[in-house]
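The structures come next, written out as structure tokens.
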Structure 1
Amino acid sequence: MKLSYKQKIINLLSEPNYSPLKVNEILLKLGIGRDERKKLKNILKKMTVSKVILKLNSGGYIINNNKKSPKSNSKEKSKLNGKDNAWLIGKILKKNNEYFFEPRGDNLPTVEVGNTKNQNLKNGNLVLLKIDPKTKKSSVEKVLGMSGEINSERKAILYDHRIPEKFPKNVSIEADQINREVSVQSDNNRKDLRKKLIVTIDGDDAKDFDDAVCVEVSKSGFKLYVSIADVSYYVKDKAGLDKEARKRANSVYLPGKVYPMLPEVLSNNLCSLVPNQDRLTKTAEINFSTEGQLQGYTVYNSIINSKARLTYTWVSEMLSKRGPVSNEHKDVVNSLRNMRKLYEKLKKIRLDNGELEFDFPEPELIRDKNGNVINIQKSTRNIAHGMIEEFMIAANNVVADYLSKSKNGSIYRIHEEPDNASVYELKDSLKDIGYKLELNSKIKPLDIQKVIFKARGQMDQNAVNMLVLRSLKKAEYSTREIGHFGLALDKYTHFTSPIRRYPDLIIHRLIDNVLDKNGNKIDINELNKVCEHCSKVERVSDSVERESIDLERAHFMTRHVGSVHEGTVISVLPFGMFVEIDTYFVEGFIPRAEMRMGRKRRWFKIGEKLRVKVTEADVEKRRITLSLAD
């Protein structure tokens, strides 16, 4: 059923961490063209009159949760409803020896600050402001530094999204008291894989190695071993460690810093599959035919001893070499070549089934020896990334099937197919830029994949990918077994990263329940709560990571204000356009008023090359503004 504009607006304004958007910003978020602007404004007006939504003095819109008349501080009050939201982030303004607080990012009114004695506040300080829900009196809880300074802004992101920096003392003590001895005798039913040529393959800077792989080849086909750190052996249900891990739900990876789900004694040591050390694991042993077709699998507790800590870069270099290799690396490289053979067959099968493969490079921050960002470039993927990704997908797929057959209930990683309204909007949008989405009775991943592949290598590739991505629903955790649309799989879960994702830890416990015939009965209601919480925290973590990257980009570009660069148009909107700077992997916005060549305003096409000038890099707002260069 096609969603109305009213429902789309409500969905948008109800998103987690939503900040009030103005009309133009709502147009951008909903992907509505300029020809629909008048219609949208009328709908917003009607919704405001009926008090479904509120319009703030700033021009931004919010949901009217209380169905009361709009007030300038309605958003502030809603933030104070929960005890965890009893403070705001903003900047201190000093006027005539009085201190005022200017809220950050929420378009709230400036308020006078009380209790400023002995705090040595300065004009421009970035602070946490605490407001007593009962008395409404405000006071500065913490000074983060000066607004606009990179370290202060990094702290603000953490506080704004409630990312915990330290573990509670009792949790750290519990982690330190865990027995460090690893022995196969700890579990008589644990299969000994220590003689297998099992290795880890990760990034150069990785410290928590939670997956290791091995591929063996025979006349009948391939045998893949995916061994995952057995975190459930150490982190017991309802223990202090477990409660804290559940609260955090996942590790948060920010530029140059990780805020782990588990204390480092576990994440980087006891559970990490470091080389030449015995480690307890859970293994998915998967058999494939010579053509890569799944033949069968087993899932069991195991113990391994990783023979090498390999990196994506090294593996790619070894696989690109021809001829003999040194005796030191001979066995490992031969194993890697077997992995490549299996990977190529598995990849072909999944692409034939319609897997959606996007090409969205991640920004890589290049730092000097002092940690300062000196360049931003597109990260590169190689065959090693593809191999590990494919093997993890295979393991997650069979574990989902394993738990499904147990009939005891499980957590699945689901990705629902897009609704009809989104599909037809996507079809129309693609048509506008010259692409045809073939539709039959029901949308299939293969239908969308054809369009993605057709755009690959074209100037408007990024635009096509973004339109497709915007039409798709978000993947989430659920107890419903409905498959994963984007991966074109009927069953899927998250089993491979229990060090950094709480649902994976639960999956490991569910496996133990199946392996132990007298396992505990599964509480589906409790699983549903875990799914809801982890899906919500995942969205917050994604926002934190995006905002942190935007912050680093804006700060980096402050040194390049006034510079002129070649750029590529990546999005054209009624009120301006976004341009990606070719020199650095950053994007900036050109307002509509600046879209002129001489005296005449002109229209631009996605993928068009042009020269742009950096006119502003706003660290506080995490944005870069450009203008057309003459």
Structure 2
Amino acid sequence: MSDARRAAKSVSLWEQTTYDVLDACFGDFATRWDEPAARLTTLEDTDMDVFAEFRETVLAALERLDLPEGVKTDAVSAEPPRDASHGDVATNAAMVVAKQAKMKPREVAEKIAEILSDDARITSVDVAGPGFINLRLSPDFWRSRVAAALVAGADYGRSGAEKSKKINVEYVSANPTGPLHVGHTRGAVFGDALASLLEFAGHEVTREYYINDGGSQVDTLARSAYLRYRQAHGQIIEIAEGLYPGDYLVPVGQAMKETFGERFLDQPEEEWLPVVREFATDAMMDLIRADLGSLGVVMDEFFSEKSLYGTGRIEEAVAALDAKGLIYQGVLEPPKGMKPEDWEPREQTLFKSTDYGDDVDRPIKKSDGSWTYFAPDIAYHYDKLQRADELINVFGADHSGYVKRMKAACKALGDGSDRLDIKLAQLVKLMRDGEEVKMSKRSNNFVLLSELIEEVGAGVVRFVMLTRKNDAPLDFDFSKALEQSKDNPVFYVQYAHARVHSLLRRARDEAGIEVPDDAALAEIDLSGLTHEADLALISKIAEWPRQVRLAAEAHEPHRIAFYLYDLASAFHSLWNRGNADESLRFVQPGEKAATLARLALARSCALTIFNGLCILGVTPMQEMR
């Protein structure tokens, strides 16, 4: 990978990792990554996605039936049956069209089955229940999936560029008041993996960080940093309640001393506050960028809240709402749970957010004429709506009450469609030896992200954070994270990838077989791969493009982690069968053809794991130590 390309903001962690590992593993093979956009336009989704391919086959069969004009087939699906014993692909086609065609579902199903039974890729077609159709695919078809994966290589599972959307993913967006801690980590990992997943699925993605530098918290930061500035000059300080006590501000105070000397000592606050606020915010953002970098997160954009004030951008967004009759002067009901005597009715400028699904209308300007905190957020999203087709925000679980109002604002500012998806990242509980880990010495409050990475490594942190759905609580167990066993998913997946690389070395060193590149392996005769464990692994590999598609559509990168664990399990299962059955061993001295066929299968498994780990932002391992 060139230095210029590595430095480009548009290069994602997935692509950076891919370049680095491909360079290390395959040398010139990595040059295939030079023109990703041109490469994607040559791919056909259905060439790789088995289930999309057979959906098209089923739709073609429907076209051959004498159905009334105008029958809709959008809801026709082809997917794995719930019970694997029923076959390889199940379709609801007959159920979808029967009512529209005023026919019995089973009658339609039998007509479809008759057409599909002539397909050489299909060994059996069964009509079940009221009209479901189950297909069993031929071993030759499954074996062809190995070659397809090897030919696609690092593109295996990608979708075509013609479906591309511009998607803005905003995540982390922690207040610039200190280093990132474990509370930010899950959202950072989830958002970054989601961005990589969407890129892999063919979309144009912008990773964005919203800097909350327009509120009172940055004044608190400035006052806290000023104390450390005085401390750097030898003064005795006392950190009052409400200020930030963490030691991370000590070097900021020292840097201020080196920059400003004694200029602000004993000066009134109005003299030093604006300067110190900007200095301290910049220092915190440098710290945050470094923390993100250690986790493998590289943002494309950093958007400052402060840039919205005094520039007319908030007024512009509010005017856009006003033009739709959504801004009015009114008095809100007292907040739930507040005693009437504690509340004063005040006229405010309100946004009619209830027109777009919110529980109550929201104030955007206070009675004194100043903007509420919601107003700049509206302006920020108005700006993003001009830049992207879809918006995704990753919020902490404590922001759940903010979801409806923000979605309402985006619907109102846009065309009324739901272009904003908000994902909530639930809390992470750190555990060690059965006890919860509660705080860090350096932060005086939370366990820092840097401490987490220092102990277990960025790859482990990222994978473990994706072993649960984003809105489910997660326990991060330090002991389990470093355990080398099947119970540790990141180890189990990495071990499968490393085992394949060990096979390539063993084939050369023990059997004297030089393994060709993937393009040549794709031409190997695979007819000897007949065992049920062979076909189970192949069918799991063939699921990959569908898993990418579904995970991207649902905005759920944890599905990739789950899939990789299942794929690794299928590979290890086949490996273990070779201990008892020599014919299933991947390397068979004296049997070059059989060895190459099995290594082709192993390589297709490894490259699938490789692609999945890179989406998650985890560098695939070639050796386990």
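No value in this document is a laboratory result; all are computed from the given coordinates. If you're wondering where the values come from, they're calculated on a predicted model, not measured in any experiment. Cβ atoms are built from the backbone, for glycine too; each structure is taken alone.
Could you figure out which one of 1, 2 the value 3, 14, 20, 22, 19, 12, 7, 3, 1, 0 for P(r) over Cα pairs in 10 Å bins from 0, in percent was computed from? Going through each structure in turn, the value belongs to 2. Quick check: -15000 is what I get for helix-only ellipticity at 222 nm (-39500 (n - 2.57) for each DSSP H run of 4 or more, over all residues; to 500), calculated from one of 1, 2. Which structure matches? Attributed to the structure labelled 2.
1, 2: which one has relative contact order in percent (Cα under 8 Å, 6 or more apart), as calculated, at 17? This figure was derived from 2. Calculating distance in nm of label points 7 Å out along Cα→Cβ at positions 477 and 509 for structures 1, 2 picks out 2 as the one with the greatest value. With log10 I(q)/I(0) by the Debye sum over Cα atoms at q = 0.14 Å⁻¹, for residues 309-548 alone derived from the coordinates and found to be -1.06, which of 1, 2 does the value describe? Computing log10 I(q)/I(0) by the Debye sum over Cα atoms at q = 0.14 Å⁻¹, for residues 309-548 alone on every structure in 1, 2 gives -1.06 only for 2. Each of 1, 2 could give distance in nm of label points 7 Å out along Cα→Cβ at positions 141 and 365, but the derived value 6.5 comes from 2. Looking at mean count of other Cβ atoms within 10 Å over residues 173-180 over structures 1, 2, structure 2 comes out largest. Looking across 1, 2, the calculation of distance in nm of label points 7 Å out along Cα→Cβ at positions 237 and 437 that yields 4.3 traces back to 1.
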